[in-house]
Structure I
Amino acid sequence: MDVNTAMAAHKAWLQKFRVAIDERQELDADTICLDNKCELGQWLHGDAKDQFGGHAFYEDTVDVHAKFHLQAAEVAKLINNHQFREASDQLKSGAAYQRATNLVLQALVKFKIQSAKL
């Protein structure tokens, strides 16, 4: 798994949400909330667990990644409920979704550094 690709994929959710708000698109919040459906989540719950499970940096990454998906699903639910202003507010700096995004990105950087030391 290329950590940079995983970071880009999770950053891309911001644009997906903006498009969904602008175009009034319905999103699959039930799937978005699952941290094991994206490529990173599949890797974290599969090969990465086998290789890095038990290391604090791995556990932290799994935790913040799961929280990211829960926050992303909350934004999707707001969009689906036509609460577009509230959804847009979650995309702003300092909002829960943005904090979750920043935490997962930070965890991935740490994962990359720590896993390279092993």
Structure II
Amino acid sequence: MTHDNILADKSVDFAIRITNCYKYRMKEKREDIMSKQLFRSGTSIGANIHEGIQGQSRADFVSKLNIALKEASETSYWLVVLHKANILEEKLFNSLKEDIDEIIRLLIASIKTTKKNMA
């Protein structure tokens, strides 16, 4: 099974950005409930992608990427909520939202390609 390192690399970079955002929110703003949800879902994406890469089969790979896609969707949701609640600044929101949207597109493409190759 082959994979595109771009997706794995982007998921790690995104997790680092989410971690730094969470640390800042905790240190500077003292807000934690929704930021913790964003942190959990945002870092889970890459964990599932990397688990999938090491999966036992293509089906296992697709399963883990589908979980990563669900986590990415949840992350997108929390970004919007935090932004609309005036907790996440416009510039940071736009940047993180652009990143998560790209990860979602890459996940969908990877899932479709792998399923097609399985058929």
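All of the numbers you see were taken from the coordinates with simple rules; none came from a lab. Predicted, not measured: the structure shown is a model, and the values here were computed from it. Cβ atoms are built from the backbone, for glycine too; each structure is taken alone.
Observations on the structure shown:
- Comparison of I, II - label where mean count of other Cβ atoms within 10 Å over residues 57-64 is highest: I
- Each of I, II could give distance in nm of label points 7 Å out along Cα→Cβ at positions 25 and 41, but the derived value 1.8 comes from I.
- With helix-only ellipticity at 222 nm (-39500 (n - 2.57) for each DSSP H run of 4 or more, over all residues; to 500) derived as -24000, matching label from I, II: I
- Relative contact order in percent (Cα under 8 Å, 6 or more apart) derived as 32 - corresponding label from I, II: I
- For 3.7 (distance in nm of label points 7 Å out along Cα→Cβ at positions 49 and 89, calculated) the corresponding structure among I, II: I
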